[in-house]
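Every number in this text was worked out from the coordinates using simple rules, so none of it is lab data. All of these numbers come straight from a predicted model, not from anything done at the bench. Cβ atoms are built from the backbone, for glycine too; each structure is taken alone.
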Structure I
Amino acid sequence: MRRTFIVGCPRSGTTIVQALLARHPAVYTLPETAFFEQMHGDLEWRWGDALAAPRRRRWRQRLGFTRRHVREAYAALHHQLTGRLPSVRGPLQTSTLSRRFLSLLDSSAAAAGRSMWLEKTPNHLLYIPEIEALASDARFVHVVRRGADVLASLIDVYLRFENDHVFGGGTVHWARRWNRAVHIHSQHVGRANHHFVFLEDLVRQPEAEWARLCGFLELPVDAPLDQACQQTIADLNHEPWKVSAIHGQLREADRKVESLFGPKMQHWLQTHLASYDDLRAQCRTDARRAAPPRFRVVPAAQAIGAG
């Protein structure tokens, strides 16, 4: 079973990439689990948020035992995917429960007749070392979007849905998080089990980017795709902001930067955001060093649909 994680800064396009891949007959996927985020915690500290500090662990966690809410979340996921609760509900060790999580996704994908599963939780970008220590065969698809566009999308979604828990914090807060994401992305450029998808390239050069992505994941590039994503990847009652992405149809994103940010704020973004172009150039340089894989590129309308 091939195990793949999609990661990136929130509002970078991770959902559309997940939905696009979910149209492939070999790919099994599911809604965000946030499993490793819940298991290891310290989300704000890992993002580098101001005043955030690592949580103080109780003696049971220091000995490697999981917390109750993590076990309950795993049990709920197990019930969701299998229709039954797990047979063991005790205070499992972190490593044991993590392996069971991977096995649960393995068996769910196999039961669906798929040879690869895809887990998409953007914040798992911060937990790559823990995931790789657990599953050395794991692959990671990093989705990257221009920083100003990410921040504009975050502000737009916050204004429309007023979800403080997911999108609160303001422009400076998210600018720092995007910079942190770029720093983490850059640490994994050139590693064999990491692949980068730049959203603007995927939208403007869909055939070439689809071929590159399938080559990395060892998926048949010419396999017939579903007309739209048929797998459940989001609960729109709780995540209505994903409605335009869940079908896996590519489209040019609306430019919100000019409508939401005035000249002074746009200048601030230019001077305070880490360089997207430098990261993109770093990935392109690495790609030129690598031997190009051989694929047969098929027309966009056949491969990934018009959108």
Structure II
Amino acid sequence: MKIVITGATGSLGRAVMQHLAKQGHEVLGLGRNETKLQSLEAEGFAVQKCDILEVNQIENSIIGMDMLVHCAAFASPFGSRRRYFESNLQGTKNIFIAAKYRSIKRVIVISSASIFDGGRPDIKHPDDLPHRSMRPKHHYGASKYDAELFCSTQDDIEWVGLRPRAVFGKGDETLIPRLERLISKKRYITIGKGDALVDVTCLGNFLDAVSCAIDADAAALYKFYNISNGDARSFKAIVAAYANRHGNQLKHRNIPLLPVLIYAKIIETIASLIPGKTWEPAITTYGLRQVTRTLRLDISGAKRHLGWSPRLTFEEGMEELE
């Protein structure tokens, strides 16, 4: 099929494009970063510069395509409310407008397990969108939550939603760089007790889910599905596995959560007061919450309705990083 991927200049979108091309699909990548678009073009991929906030640009870019995988998002742990909601909510709305106009057969929407941010740590979250009273407070999770609400109203075009948690693999520009910050030549660091259980997703498992969503039958449509390895690990174990993947047994150092949390709040406040600030503080309260609060997913829905199951273990995913 002819499949267009938004956010192709991001690590996840790029991986999706490469994966689908290997499967024999004709792919087109959309993005805004000209340097990264040129890099993809040098690899032999068809690409177009496109801003998802411009409906006309999307419509002009997807002529003749069969399906669309919507990976584009603003996923930084720090940023303005306006940017989160423009990119993640309005961008999703624009994708659906353009897809309907150009008669795209199916849209695969990539959401985020951050819609559960602030939810109960003692349960495995099901596929159902949490009650509005549990809507996340952080702008990223809230914008993704609202985007899912919007998708739930779209019944005049086929769509399937995937909700991965902490995808890691080759080319990862999100999880791995943040793990790197906690590791030195002699030791690795955990903040707080390090016992929070974190669901993660091997890149290969996520890509398998994208393929399953593309091929899913009618009974699987109009739903979001949790995607993870289904094997939550303590954050301390995750950092240790990454730090020691070359066989070096580094020492562990624990830092109490409270002083780091206070520091994060101070630096976020300062950063928010600087006009036009674009860089992400090294530590954010949102980021701390992701690694100090348990969040697990029930992935039985994807297994049952998409015919998907995690193929790679956490250890195998780590081996792929070599």
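Between structures I, II, the calculation of mean count of other Cβ atoms within 10 Å over residues 55-62 yields its largest number for II. Taking mean count of other Cβ atoms within 10 Å over residues 71-78 as the criterion, the largest value within structures I, II is that of II. A value of 2.5 was computed for distance in nm of label points 7 Å out along Cα→Cβ at positions 175 and 247; which of I, II is the source structure? Source structure for this number: II.
The greatest value of relative contact order in percent (Cα under 8 Å, 6 or more apart) among structures I, II is that of I.
Computing FRET efficiency 1/(1 + (r/R0)^6) of positions 95 and 159 (r between Cβ atoms, R0 = 35 Å, to 0.05) across structures I, II gives 1.00 for structure II. So mean projected area of the Cα convex hull in nm², for residues 151-214 alone, computed for just one structure, reads 5.8; which one of I, II is that? The read-out was computed on structure I.
For the read-out helix-only ellipticity at 222 nm (-39500 (n - 2.57) for each DSSP H run of 4 or more, over all residues; to 500), a value of -14000 was computed from one structure; give its label from I, II. Structure I accounts for this read-out.
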